[in-house]
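Structures are listed in the sections that come next.
Nothing in this text is a laboratory measurement; each read-out follows from the coordinates by a stated rule. This structure is a prediction, so every number in the text was calculated from the model and none was measured. Cβ atoms are built from the backbone, for glycine too; each structure is taken alone.
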Structure 1
Amino acid sequence: MAFIDFFDRGWRANPNGIAYIMGERSYTFTQARELSCRVAHGLLAAGLAKEAKVAVLSMNDPVAWICALGLWRAGLAWIPVNSRSTAGENRFILDGFDCEALFFQKAFAGMVAELRPQLPRIRLWVCIDDELADAPSLQHWCGQQPGTAPDVRMLPDDIITVMPTGGTTGAPKGVMNTHRSVQTFVAHYMIACSYGSDEHPVNLAAAPITHTAGVLGIPCTARGGTVVVLPSPDPAGMFEAIARHRVTELFLPPTVIYRLLGIPGIERIDFSSLKYFMYGAAPMSVQKLKQAIAVFGPVMLGGYGQTEAPASIAYLRPDEHFVNGQLASDERLSSVGRPNPLIRVEILDEQQRCLPAGQSGEICVRGDLVMKGYYKQPERTAETIVDGWLHTGDMGHLDAEGYLHITDRKKDMIISGGFNIYPGEIEQVIWSHPAVQDCAVIGVPDEQWGEAVKAVVELKPAQSVTAAELIALCKQKLGSMKAPKSVDFIAALPRSPVGKVLKKDLRQAYWRDVQRHI
């Protein structure tokens, strides 16, 4: 089975239904399929070989996503480049991952002009939404190509994406995912998020489609549902779209959910159409999760995955947020759910031994969800996939009920006076304070202890709390050893384009004159 077969499944079920809609523009399944076929024929006519790398540089837009469908239909590999990244960051990715063709919106013509001389390997430049002097429009380029699917043989382990890692610990690596690994994600999602035969899924793509929001739309498409595309996660636009289109599912990172929860009067908005509100990509405050359940209803769906094991290592389903009709314990709510059924997840120690429930070690995954490897980095691949186990770099444990808990990133662990301290549990306590919008806990140099715990805190507008109050709160909940020794307040934490806090950037200011791997 090929990844594009999921779209064709939805097309066969609902050929005249709306597949994608954005504002006043809409595309039926048949229209989207025919355009994707024309794109595929155009790419093949340009001489691109199997698994050749093709990128799409665009803000959220249905046509941009249909171009991705087209390159998959041609048996090629998608490089998702983030529209918020700089020209230099995108050049690094496009050059390093051997991109041969680029689709782009006219809004990025200036960036393309800057990149073009630096990327001689790219032989095809196509403007999605206009005709330019040095790039044909999409319509002009492929409008005369057949609207039927090309005959392309695809194998389960063919590469379909070379996806940059988040870059929170260094330069992005190119993760090679295959039909097999991404299909496994779709299967996991469809198992966790069930619909009746007469239900019509409506997915809201508000987060960047170059990241999780793009692939999360595929299960909806496979069911013949509609993907509503928004240019950005603007609260007013999201609320209007949810009501207008009766949205049943969406994904947002915790940082965006926090901002929504702070909007006055949000509890009076009708979210009754929602069935699955997925959160993930970063840890979420338990207190804010409880608030989200109160506002949005019993629809929250926790998710844990990595680029190397796409979007579905574990899910905390909506019903698992409750026990006997009451909110589950904070311990359950702080978990990422139970591992999904088509993979094996174990906690391994330094000697690669499986640890029993309750003991912390590295979270490791094996099965069809795991990537093929890092592009042109066999040494890094061999370090990450050992004896078939993907070493996630995340520390955690499985509890007695089989729920997976992430303690922290392995590289974020603080070693203070010989003790291992995991920032995640400290952050949960600080998040619980009503004045705190977000926070990050890091280790900073300390002559006596090697590292000392520091909290960097972003406050809610017009709210205040002192460093002493936050330190006292942590001492009360966690004891003196784990409590921060100092607290810095910051207007906005540095974040990646997908909302992850960049702890390496925070640490640099404190470790600039100290030798330390960050």
Structure 2
Amino acid sequence: MTVVLCTVLLMAGCGGGNNTAQSTTEPGKEPAAATAAAETSVPATEEPSTEAVSTVKPVTFSYYSNYDWDTTEQWGADSTTRWIADTLKVNMTPVQSSGAAETKFSTMIASGSLPDVIMTDRGASVERLRQGGMLVALDEYLDKYPNLKNNAGEATLGMLRSDDGKLYQFPNWYTSSPNGNGGWIINKKIYKELGSPKLETYDDLYAYLKQVKEKYSDVVPLEVGAKGRGIDTMYGGWAENKPYLTRANPVGNELKSIFEDQVFIENMQYASKLFRDKLISQDVFTQTGDQINEKLKTGRVAVYVDGDVVNPGRGADGALKATDPEAGYEIIWPIHKAGLDAAKITPNNYNSLGWNVLVITKNAKDPEAIFSYLDWLTGEEGQRIINFGRKGLYWDETDADGVPILNAGGLSTEQTGKDKERIGRFNWVGNTTFIDQTKAKMDAQLPADKQNWTTLAQQKVTWKTSRNFTEFVNLDPLPDSEEGTIATAVNDIYQEAFAKTLYAKSDEEVLSLINKANEDAKKAGYDKLLVYQTERWQSNLSKMK
């Protein structure tokens, strides 16, 4: 999924993951600037804390993030991790990917020089380490350090267990409540100038986009994101409670071909019509995320649909309001096919497992001590400190629900805005439900005009239009297996068909291209892949029960 997701954006608005929307900003791209800023703002001495949990064992460990884009900042260069080092006696030494994660990862495995802790995606990377006997099973620590067990729950942990029945993965951004950032936002000023027409169904949308094109020659009527990801989000509007797997379609107890899915066909025919009528950006496959953000911030987009609209929407709304208080963007309820129940339209998917995972390798001298810290971090106290700063910085007390009560520093949005790029960067085991609920309650402490646009959009729409997708996780085969080879071929066929259908000259041509893709996929072994994925799906359902 897109979509992927980074600590900074997740702090601002969790989501994604799983939706196929992934994060549009990568947290490791400005470490030098962030670290320098931290070094100049951290006080020489800090207040001792009365909150430190005695079960956290002192430990120093090495940490590696298995992503090209992620650069881990130095521990202790910011106020929060300095507090952790001083109070909990926990320290971390970063191991960098240097923009070549796959090569670095393979070299470490081959040489046996694995770091103590690795952050990576679920699936092939974890299984490669597990099957090589390189990982520490975490089961014996779950009762002694119970935050993960209590917050994630047995069903989620069961889904994370490997085929040998043991738990090796500590989840990041797991959740027990809906989340997601995908949907639709509109340019308020353009909408008002066109008379604020009804904008609920796909018929309404088409008529509105035609109006935009006729009156605003320099505006993109409908922006669908980089590589057309927003078209995937549109899929959810053609049926009620419809999960989108991109390469399969659930029918009864089986997964069937996505190319035979009438919802997929209808969505692609509609998208193709918008494209040939020049109502969608014509450089959909070549434009970058930065170019899209620039169009949004200059008001040159009338409607935006994507797997993540709440994070770019916040920046664009602020940019427009800076020069015109009446301008900006507003989130709307998902557009859908006429005749459907709007309350059952779910363009967002979420799963309880969250985004990625941490594993502890057998190179670690004291894996229990590492787990004790991670378990503290994923608990209420750890999440509060790592996401909102240590006690005494922006808050001094909490309410009955453990929500920080902002002090003068916290109410100073100018200062918190400067620090938000650092706070939350080391939240490797994010507890989405706690953070989302806490963030919303903290935001409510601010004046209405200072409240976070993203948080409000999530509460108003995106979290309410998100479907539990947990049963469909972990369906992908290992890349070097027979099914994995088939999956690669089917994905290539899908991507080619997706692009060609947008350029089709009629609905009939769209259907013909999709039928051809279906035939090609079956020749590549698609049916065998679907049988494999169906078995995995049914296994998930059994685990969840």
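See the values below:
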item: Computed -12500 for helix-only ellipticity at 222 nm (-39500 (n - 2.57) for each DSSP H run of 4 or more, over all residues; to 500) - originating structure among 1, 2; result: 2
item: Computed 13.6 for mean count of other Cβ atoms within 10 Å over residues 211-218 - originating structure among 1, 2; result: 2
item: If mean count of other Cβ atoms within 10 Å over residues 83-90 is computed and equals 20.2, the structure in 1, 2; result: 2
